[in-house]
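> These are the structures, in C-alpha cells.
Read-outs: derived from the displayed coordinates by stated rules, not from any lab. Model, not experiment: these values are computed from the prediction. Cβ atoms are built from the backbone, for glycine too; each structure is taken alone.
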Structure I
Amino acid sequence: RRTGLLKKAHEISVLCDADVALIVFSTKGKLFEYSTDACMEGILERYERYSYAERQLTAPDPDSFASWTFEYAKLKARLEILQKNQRHYAGEELNTLSLKELQNLEQQIDGALKHIRSRKNQAMHESISELQKKDKALKEKNNLLSKKVKVLKENENTL
C-alpha cells in the first residue's frame, strides 16, 4: 500500500506539474517520505511559510491546545526528516533512496567537501604564516643573543 501511495504522489506531481511532499509513518512509527525534484526540506519550508501566513490572517487563539498539538506534530515530523537526512549524510540508510536522490546527496556531499577542504587549506596557510613569523622572530632574537654573547666574550678577553 505504501508503494502505491508513493506511486500516486509521483503521478500527481507529474500530471499537475507540482512539487509534492509525502510523509508517512508506519504503524511501528517508521518514517517514509517522498518528494519531487525539489528537496523535502524546501517543500516543507514553503509549506511552513504559507501556513504561517494563513494563521496570521485567521489569527487563531495561540494558547489553544489544538494549535500547540499541531505545531508539535509538525516540528516532530520536521525533526525526523532532519535526522533522516543526517543519517543519509553519514552514509546510513541509503537503501531507501532512489537513484536521483542518491545523485543529489552525492552532489551535496561533494559541495560540502569542497568547502571543508577550502577552509582547511586556508587554516593551514594561516598556521604556516604564523609559524614563519614566529621563526623569523626567534631567529632575530637568536642573532641578538649571539651578538650579546660575542660582546661579553670580547669584554671578558679584554679584562
Structure II
Amino acid sequence: MMMHESSHRQTLGSLCRVMLQNYTRHTRQDGRKYWDLREDVDWQHQLVMDAYGERMLCPEAYASVFRILMEIYIAENRAQAEEFLDDIEPYAAAEELSGWLQSSTQNLDYLTRALRERHHRDGAEALARAHQLFLIEIGQNLIEALSRMIRKAHGAVRAVSC
C-alpha cells in the first residue's frame, strides 16, 4: 500500500485528497468527459473494489467514487465524512440517470427503495433519489474502507514504535 511516510497522521480527508490527485480526465468516443483513476495506484483500485463490494467494476464505478471523494475530501473524521455524504447530489440529467440505472440490474434495488419512500412527485425525482441512495451506500463503503486503512496504518506505526 502506497501511503505517505507520515501515515500515522493520515485523516480520512487527507487520504481522499491523495486519491483525487491520481484521477485523470478522459474523453469518451461520444465526446463526453469522465474521470478515471490512474492504472499504477493499486491500493486505490482496491479501495474502489471494496466500496463496490460484489458489483462488477466499470468506468461508472470510478466516476462515482470521484464524485464521492469530491464530497468528503475536507472531512477530518468519519462522522464528518458521513455528514457530508448525506448531502451528495445525484445526477440531474435524465440521460445520466437512465444510463446509471441501465449500467447494472442491481441499480433497480435502489429504485425500488426510492419508490417505497413514496414522497416523490414524479418518476424523475424517484430515479434521482435512487441514484442518491446508491451514492450514499457506495460512499459509506468507501468511508469504511478508508477508515480500515487508517486504523491499519496506525496499528503498524504503533507496532514499530514499541
Structure III
Amino acid sequence: MKRLALALLALELSACSTHYTPQRGPRLSIVMEGGSPAYERDGRRYPHGFAGSGLVEAVSDDPEAREAAETYESRMTSGFVLSVLGAACAVGGIVLLSPREDRTDTQTTVGLGALACAVGTTIAGSVVLISAQPYQYDAINIYNDHAERRRFPPAPVYYAPPPPPGRP
C-alpha cells in the first residue's frame, strides 16, 4: 500500500511539469516551472506570481498589453478576495447556526444572513476569477502581435520636395 501511495505521489508531481522550452525570441510564451505557470521571453522567465504579477512584468514594455495584464491581475486579486470573504461568511454562518440550546432568534437570522453572504460572495468571486482569464490571453496575444513592431522601428516617412517657386 505504501509503494502504491508513493507511486501515485510521484505520478501526480510529474503531471504538472513539462520539458519543452520555447525558442528564444521576442515572443511571450507560457511554460510550466515547478508545477506553476511562468512566462518566458528572450530567454528570461517570469514566474506567474500570486495573482498574475509576473504577466504584468513580462509585458511591461508594451502599454496595450500591460493594460490587459493589469486588468488580469486586478480581477485575479478581486476574485480571490471575494472568495476568501465568502469562506469567512460560511464559517461565521456555520458557527452561528450550530446546534446549541442557548441560540437566539437573532443568532439564527444573522447565521442565515452570513450563509447568504457566503453564497453571494463565492459566486461573485468565481465570476470575477473566470472573467480574468481572457485578459491573460489578450495580454499575451497583444504582446506577441506587437513583437515585430518593437524589434524594428517604423521606417522614416519621406515627403515629396516642395514645388519650385512659381509653380502651383
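> If distance in nm of label points 7 Å out along Cα→Cβ at positions 28 and 124 computes to 2.9, which of I, II, III did it come from? Numbers along the way, then the final one.
Values: I: 4.5; II: 1.9; III: 2.9.
This value belongs to structure III.
> Same structure again: Quick check on the output: 3.9 is distance in nm of label points 7 Å out along Cα→Cβ at positions 36 and 100, derived from one of I, II, III. Which one produced it? Can you show the working numbers first?
Values: I: 1.0; II: 2.1; III: 3.9.
Computing distance in nm of label points 7 Å out along Cα→Cβ at positions 36 and 100 on every structure in I, II, III gives 3.9 only for III.
> Which structure, out of I, II, III, was P(r) over Cα pairs in 5 Å bins from 0, in percent calculated from, if the result is 1, 8, 17, 20, 19, 15, 9, 5, 3, 2, 1, 0?
Working: I: 1, 6, 9, 12, 11, 10, 8, 6, 5, 4, 4, 3, 3, 3, 3, 3, 3, 2, 1, 1, 0; II: 1, 8, 17, 20, 19, 15, 9, 5, 3, 2, 1, 0; III: 1, 8, 11, 11, 10, 10, 9, 9, 8, 6, 5, 3, 2, 2, 1, 1, 1, 1, 0, 0, 0, 0.
So the calculation was done on II.
> Please state which of the structures I, II, III yields 29 when relative contact order in percent (Cα under 8 Å, 6 or more apart) is computed from it.
Details: I: 9; II: 29; III: 21.
Here the read-out was taken from II.
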